[in-house]
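Right after this note come the structures.
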Structure 1
Amino acid sequence: MRISPVQWLFLFIPIAFVLERMHVPAPLVFFSAALAIVPIATLIVRATEQIATRTGDAIGGLLNATFGNAPEIIISVVALRAGLQEMVLASLAGAILANLLLALGLAFFLGGLRHHYQDYNPLAGRVYASMMFLSVVSLAAPGAFSRIVSADIAVVGQSTLNLGLAVLLLVAYGLYLVYMLRTHPELFKSAEGDAASHEAGPAWSIPRAAATLVGASALAAWMSEILVGAAEATGKSLGMTETFIGIVFLAIVGGAAESGSAIAMARKNRMDLSLGIAMGSCIQIALFVAPLLVILSLFLTPEPFQLAFNRGEMSALFCAVLIGALVAGDGRSNWFKGVQLLTVYGILAMLFYFMPEVRP
C-alpha cells in the first residue's frame, strides 16, 4: 500500500507531544503541532466527502464546519483560561477572515485552474452573505457600546449586553439551521444535483465516516491545545504582536481542517460543498462559537469573555464580508475571483503585522 507524502506528516503528532514535554524552544513546538494538523485535516476532508454523498452538500458542509471548528473552541478556551482575551478576539476575527478570504480564495483559485468556470447555487451564496453581514453587525455591537457611553456605564452595561447578545446569537443560529435543513432546504441544493455522482474510490459506511470525523476532530483539538500553549512565546521570539498571532497564525492553524476541505472540494468541482464549508464555518464562528465562548467563560475562565473587538478587527471583518458578498454572489467562480479574495487577505495580514498592539 502506497503512503502519500501528506500521511508522513502524522509523525509530527508524537513529535509535537514529545517536544512539548521536553520544553524545547516554543517555535519548534508550534510549527510541529501545525504540521501535525495538516494530515488530520485530510481525514476530515475524506470523511466529510463520504457523508456528503449520502446527506447532500448542505449538511455535509455543516458537519465539516462543525467538526472543523472544534479546534477553534479548544484553542479559545485554553487561551481564555490563560487570560489571553485579546488573542482570542483576534483568533475569532482571524478565523472568519481566513475562511472567507484565504480558504475561499484558494478554493476559487485552485479550482479555477483546473476548471474554466465552476457553478454553484447562487441563492445559497446570497443567504450565506446576508448571514455573514448579520454576524459582523452583531459582533460590532459590544465594542461600539463601550466607545459610545462613558467608562462607568460601559463596565456595568457591557457584561449584560455580552450575555444577552450571546443568547440572541445562539437563538439566531438555531433558527438558521431550521431554515437551512428543515423549512427551505431547496435554497441550498447543489447546482449540479446529486453529490454522489462525484464520488471516487470505495464508499465508506456511515459509521466509519462518522467515527473518522469524530476521531480526527479530537486529534485536531489535541494538537491545537499544544499549539496554543506555544503560540504566545513563539510570537514574542519572532517579534509579532498578540493580535497578529491570533488573527493569522492561530486562525489559520485552528481552521486548517475546514479550509483544507473547502479547497479539496473545489478542486473536485464540488463548489456547493466548498462554499458551504468556507462560508458556513464563518457563520458558525460568529453565531455559535463566539457566543458559546461568552457563556463558557462564566464557568471555565477567571473572568467573563467580552466580545469587544477593536476598530482594526471590525474594519477588516466588514471589508471581508463586503468583498466576499460581491465575489461569491453570482453563482459562478473562476481563478481570478480567487486572486481578488487572496489579495484582500494579503493586504489585511500585512496591516495587522505592522499595526502596534491596540485595545478596543
Structure 2
Amino acid sequence: MSNKTRTPGAPAVRLKNTDDLAAYNLGETGIQAVGEKYAVGITPHVLSTMKSADMSDPVAKQYVPDIAELNTAPQELLDPIGDDLHSPVPGLVHRYPDRVLLKLAHICAVYCRYCFRREMVGPAKNKKGREMMSADDLARAFNYIRSKREIWEVILTGGDPLVLSPARLAPIIDTLSSIDHVRILRIHTRIPVADPARITDALCDKLAAFAQNKAVYVAIHINHAQEITPAVKTALDKLHKAGCTLLSQSVLLRGVNDNADTLEDLFRELTALRVKPYYIHHPDMAPGTGHFRLSIKEGQAIMRVLLGRVSGLCQPHYMLDIPGGYGKIQINPHRLDQAEDGKWIVEDFQGNRHYYEDA
C-alpha cells in the first residue's frame, strides 16, 4: 500500500475503487483483497470526518475494508434478512401487510463494511451496469402496489435511493403520489451523512411537493456523533424545510459505538437537531461481519444504561432482524417478570426490583 497521505486542502475526488483508497495512509487493512469481493467506496466528505488515519477511528472503521471481512462464519447468510423470500416482483419486498420496500438503486455513495445487503449492492454486483431498477421492473412494482390496497407505506431503499438524481426520482415519487392508498413515503438513506451536498434544492422541491398531500419520512443511517458536521446539519435543515419528518437508524457496532457514552452523545445530538432516534439494529448475519458483532446481552446492557440517562425522546428501539426472513423484533432489556396471576416483578433503571399488582 502506498504511504502517500492526503494533503490538507487538496481538491477532493470521489473514491471509486480500491486503488484510490489505497493512496490514503489508513494502515494495513486488506483493502485490495476485500475489494475484490465486496464494493468499496468512500466520499471526500466522509474522509474529512476521519480524525485519525487508522482503524481505531470510529468513522474509518465503518468504511475502510478490513481483512477480517474475508472470514465467513457458518451462521452468516448471503441474504441474512430474507428479502428474496418476500419478493413477489423484482426489486420489491412485501414482508409486512401494510408496507413494501422498493429497492430502487443498486449502488451507494459509500459502502459500509457491515452492510446486510453487501452481496447484492455495488458496481461489481450489478453486471448489467444499471444504477437503478429497470423501467420494466418499476412498472411491475407499481402495478403490484396498485393492486394491494393494504399497502399504506412505501419505503425507498437499495442501495441508496438518493444516489439517483432528482430527475430520475421525480417520476417515481409522482407515481407513488398518484396511488390513493399509499399515504406514507419513507426513504432509507446514508446520503445526508455521507454526501450531504446531494441534498439539493431540486430534490427538496420534489419531496416538498409530495409532502403537501402525504407524509414523507426520511430515515437517516448514522452511527457516531463524529459524523455530524456543519454540512450534515445544513442537509438536515433543508429536509426539514421540505416538510420531511426525520428519523435515525443506527447499527450497534463493536469498536464504533458499543458503549453508552458514545450512543448518548449521538442520540442527544440527533434529537436536538430534530431527528428522532428510531432504531438501533443488532448487526445482521451478513458474511464477513463477525468482527463488528456484539452479543445480545452486551447490547441490552448498553441499552439499560441509556434508559436511566437520557430522555425518552432519545431512546431508539433496539431491534433484531430474525435471520431467514421472519421480520424484526424488539430486544430491549426485559424488565418485567410475572410472579403469579396479577402480580409482577418490575425492575427500574438502577436495577432495583419491585412488586406490581394489576388492578
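Match the computed value -24000 of helix-only ellipticity at 222 nm (-39500 (n - 2.57) for each DSSP H run of 4 or more, over all residues; to 500) to one of the structures 1, 2, and report its label.
The structure behind it is 1.
If you rank structures 1, 2 by relative contact order in percent (Cα under 8 Å, 6 or more apart), which sits at the top with the largest value?
1
Suppose mean projected area of the Cα convex hull in nm² works out to 20.0; of 1, 2, which structure was it derived from?
Label of the source structure: 2.
Every number in this text was worked out from the coordinates using simple rules, so none of it is lab data. The model shown is predicted, which means the values in this text are computed figures rather than measured ones.
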